[in-house]
Structure 1
Amino acid sequence: MDPLERLSSIGQFGMKPGLFRMKWLMEALGFPQMSIPSIHVAGTNGKGSTCAMVDAIMSSFDVRRGLYTSPHLQRLTERMVFDGKEVEEGELRNALDHIFEIIDGKPSKNGEPTYFEILTAAFFHLSSERGSDLNIVEVGMGGRLDATNILEPAACAITSISLDHQEHLGEEEYTIAREKGGIIHPSTPVVIGPLHMEGDEGRRALRGLLEICTFNGCPTILLSSEEGSEEGMEMLRSSGVPDGRLLVVEGSVKDGRTFARISTAPVVEDGPFADVFQLMDTLLPGDFSTPLLGLHQAYNMAASICLSLLSLPSARSHLRLKEGDRGALNDLIDGSHGELLKDPGTERMAELVREGLGRTRIPGRMERLTSKGVEIIYDGGHNSQAAGSLASTFQLIHPGKKAPMLFTMKSDKDPVSYLANTSKILSSLVITELKEGGMSTVDMARAAASLGDEGFDIHIRPDMDSALALWGRLTEEDSIGIAGGSFYLYEPLMKWLRRPR
C-alpha cells in the first residue's frame, strides 16, 4: 500500500496515551530528534503563530531550519517546512515508507503508532537527513504526553492557557497548565505568556507553571502588559526561579500590521543564568511588528523573539560543528551568547529580527481574504479565548461594524463559550456541518439560541455548499464576512472562494 494511503487509513483523530511508541520509534531511527537543537512550543492558543514567527526570524540567520506544526489546512505537507518550503510529497512518502518498514519489521509491544506519532517521527527523520541546525516544534495537544515531547530543547514556551481538550487535559486551567508544563526540562529557558492577566484561574495556572520551572531550575521569562507588570514581577520573584525576566509588551494594530513595544525588567538579578539573558536585555527594548493581525500577536511576537535569541547560539554552533569547527562543540554545550554580541553585533541583530518578523506568513490565523471585492476574515481558533481574540481584532479593524459569520465546530468543542465571545460582531450566523467528526448543526444552533436575543439571525444549513452559497450572499449585502470555529473549515472555504460564481 502507498505509505500516504496507509497513513490516511489509520485516521488522524485516533489517540493513545503514553510516549512508549515514540521512544521506540526514535530509538529505531537512531534518535534523530536529539542530534539537532530544538525549540518546543505549547499553549492553548498562539503556539502555531509563535512557531511561524520564530521560523521567519531564523530565516534572517545562516542556519537551516525545520518547522513542524499541526493541523494542516489543505495539504499534509504543510505540517513540515524546511528552510521556508513545504516538504515535497515524494520525500515525505519515502520517509513514511521507511518508518512503516520499522513498524512492520519489529512491532511495538505497545501497539502500532498513531497517525500523529508516525508523522512526528517522519519529521525528525527528515530534518536529520536534511542536516537542519534547528527544529521548531509545535506541540500537538497538551504537552506532557504529546508525541513531540521526546526532545531536549534549547528553549521552550507556554503561550497561553484556556479550556480546550478537557477530556484529555482536565477540566481546569490549572490542570491544563500542568499538562502543558510537561514540556519543561531541567535548566531549559522557559517563556510564559501573560497568564496572570486572565483572572484568578490564570494566576493559579501560572503558579503551577512557575513551580515546575523552579523545580527544574529553569530561567524564566514572563510576558505582561504594563498594567499587570507589578503583579507579574512579584509572582516571578516569589516563585524561586533561578533567574527571571519580565517583558512588558504593549500591542497595537494599525495599517494591517500588529506592533509590539517591548521593555525588559530583571527580576532575579545576577542569577546563575545571567548570561542567558544578556542578549535579550541588549536587543529587546524597542518596537517590532508583524503582518499577523491581533493584539494577542504582540505577545506571540515577544515570545518568538525570546525563543529565537535563546536558541540561536546552539543553532549556529551546530552549523559550525557540521563545517568541522571543533571549538563549536564546547560552545554548543556552553550555550554562550557572547559570540552573537560581536558577530553580527547588536544593532545588526535587531535589524535581522525585524526583517524576519516582516516575512511571517501563516494561513488560517486571522487571515484576510477577498471574494468578489468583499473582505473575508477567517480564523480557525475554536475556543473561547480564540473567539475573544477574533472579536477584538475585528473591532480594531472595523470599529462599529458587524458581519455574517460562517460557523462550524468539531464535536468535542464548546460552541456556547465561543459564540458568547463573538456574538457582538455578528449580523447573522450561518451554521454548517463538517463531514468528519463535526458537531451537528442542531447542537450548534441550540448553543446559539441559548445566548438569548443577541441581535443576529441564525441560519441552519447542514450541507456545506448550501451554507457557503447563503453566507456568500449575506457577505455581499454587508460587504464583509467572517468564517471560523474550526481549522477544518478552511479547505472547503478556499475551494469555494476559488470557484467561479
Structure 2
Amino acid sequence: MTTDALAQRVGMRSQAAAFDDARAALARLGVPDMLPALHAAGLSIRRSVLGGTHSVAVYPPIDSLMSVESSSVLNAIGFGGDTSLYVHIPFCETRCTFCHYTVQHYAGKGRASQAGENEVARYLDALRRELALWGARLAQSGTALSSIYIGGGTPLVLDEETLRDLIRVIGDNYDIRPGAEVCIEGSPLTITAPGGADKLRFLRAQGFTRLSFGVQSFDDAVLKYAGRGYKRDVPICAAQIASEIFDNWNLDLIQGLYKGSPTEAWQNLRTIAELLPAHLTWYHGRFADRPQGDWYRSEERHGEFEDERETLFGRMLIWQGMEALGYHPCDGNRFVRAQHYTDPFKKVRTSVSRDLLGVGAASYSHVGASPAGYGCRGYEFRNDTQIHAYTDRVLSGELPIATGRAIDDEELLAMSYATGLRSGRVEDAVLHAIAAGKPQLCAHYRELAGRLVGLGILEPYVDNEGDAGLRLTRLGRLFEDETLALFFSPAVKRTLTARANPMAAPVRIVAKPAVILPTARA
C-alpha cells in the first residue's frame, strides 16, 4: 500500500485539503490578525531555549540555579515514599548541530580510540559510585523507585555487557516498585547497527518497558544539516525494529530545524502514517548555539529557518494531521495512540510534588523538603555540567551537586502556573494559603492571567473533581511554552536576565517578505 493510500485509509486528507484546513483553523483563532496584540503582551514564537531547556520542562528553569554546597542541599531535602530515577549517559555517535545538552562524541566500543574508551570507562565508574551513594540515602528513608529513565546522549551506544552492569548496579542499590516503567533512549543508528535489534531484545528481557529515540525529521536535507549521520531510510528501519520489540515506544521530531518548512512537516506526517508509533513528541526547534543558533542569528542563513507565521501554520498542520491519524494530544508537543502509552516520566519532571533523582553529569533533581524544612518546600539541584569535573568529584568520594535553588512559597506559586497550566491549573489548599500570605505576588499573577484570558490564551474551566481552574486554549497551545515562561517568578526572571539568558524575542537579522500562509506545493 502506498503512503498516500495508507494516509487516506487512516483519515488523513490530501496535502491541498490539509493546508486549507490548517489555514482555516488558524483564521478561526484570529491568526495572523491577532499577532500584533499577542506580541505586545510578550507572546511570540521564540527560537531560543527557555531558561536552559527546549520547553518549560522543569521549574525553576535550570539556568536560574545558583552555586550551592552539596551539604546545604542534603540538609534541606528529605526523601520518602517513591521517587523516579534519571540516569544520564552523555555519549553520542554523532554531534547534532541543534543540541545544547551535555554530550560527547563516542562511536561505540571497538570504534573509539583508547583514550576515548578510557574516558567512557572512567565516567561509568563515577556513575556507578554516584548511584551507590544515593542508593544508600534512599534506603535509609525507605524510598523506592516508581520509574527509571536512562537518557542522554544515547545510552544505546553502550555495549550489551556495559548496559547489563548498569542494570545490575541499579538493581543492587535501589528498591524498584513492581510495575515500574523503565525506559531507555536510543537512536536510529544504534537501533539499526549490527546487533542493535538483539540489544533491544536483551533490554526487553531485562524488564525495560519503553524505548524512546529521536529522528527529528524524515527529510534528507534537514537531516544533513542537523548532523544526524543518516538519511530517512535509517529511522524508518529503526521504527520498524522498535515496533517489533516494544509495544510502547516514542519517536521524537523537531519542527523548524534549518531547512525545515510546513511542507517538510506534511511529509513527516505522511511517514508517521506508515509507522504509527505508540507515542510521538514533536518539539519546536529552539537553539542555544552549536551551531544552528548561530545560523539563525546570521545574515547568511537566517532566511532558511521558518518564520513565526510558518511555524504557527506548521504547528496547526501537525495537530490536525496527528488527530486524523487517531492520536490524542497530551499537550502541544506530545501525542499518544492510547492513554496507557502516556509517558509518566514527563509528569514527574515538571512537578516538585513528585521527587526526581537525577544521576550523572548535568542531571537535575527536585526533592521535597526534610522535616526540618529550612524555610522551603523542596529543592531543585543539578550536578556538574562538565563531564571531567563531574567524574573527578564523584571519584574523590563526594556527590557532584553544583547548583540549586530552594522551592520557597514564591517559587511554588510561580511553578503552579509555569508547569500547572500545561495540563490545567487548580488552586489547592496550599496555594490558597500561599496566596493569602503573598497578596501582592498573587495579584501580579492573577492580573497576568486575566490579561491572557482577555486575549484568548487562557480560559476558565472546571476539572473532574468540580474545582474551578485555568487552562490553555487552542490559541494558547500555539504559544504554549512562551505563555508558561511569562509566569516565571520575579526572582527567576532577574537571575536569567543577569545571566543574559536568551529569553527575549528572537533575533531578526533578515526580514522575510510578508508571508501568506502556505498553500500546497507539488
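We did not get these values from a lab; they are worked out from the coordinates using the rules stated. Remember, predicted model here, so these are calculated numbers, not experimental data. Cβ atoms are built from the backbone, for glycine too; each structure is taken alone.
Some points to look at:
- Answer label among 1, 2 for the case where mean count of other Cβ atoms within 10 Å over residues 441-448, calculated from the coordinates, equals 14.9: 2
- Read-out mean count of other Cβ atoms within 10 Å over residues 305-312, computed value 21.9, structure in 1, 2: 2
- Origin of the value 7, 23, 27, 28, 14, 2, where P(r) over Cα pairs in 10 Å bins from 0, in percent, for residues 209-448 alone was derived from one of 1, 2: 2
- Computing relative contact order in percent (Cα under 8 Å, 6 or more apart) across structures 1, 2 gives 22 for structure 2.
- When FRET efficiency 1/(1 + (r/R0)^6) of positions 137 and 265 (r between Cβ atoms, R0 = 41 Å, to 0.05) is computed for each of 1, 2, the largest belongs to: 1
- Structure (1, 2) behind the derived value 0.10 of FRET efficiency 1/(1 + (r/R0)^6) of positions 281 and 489 (r between Cβ atoms, R0 = 30 Å, to 0.05): 1
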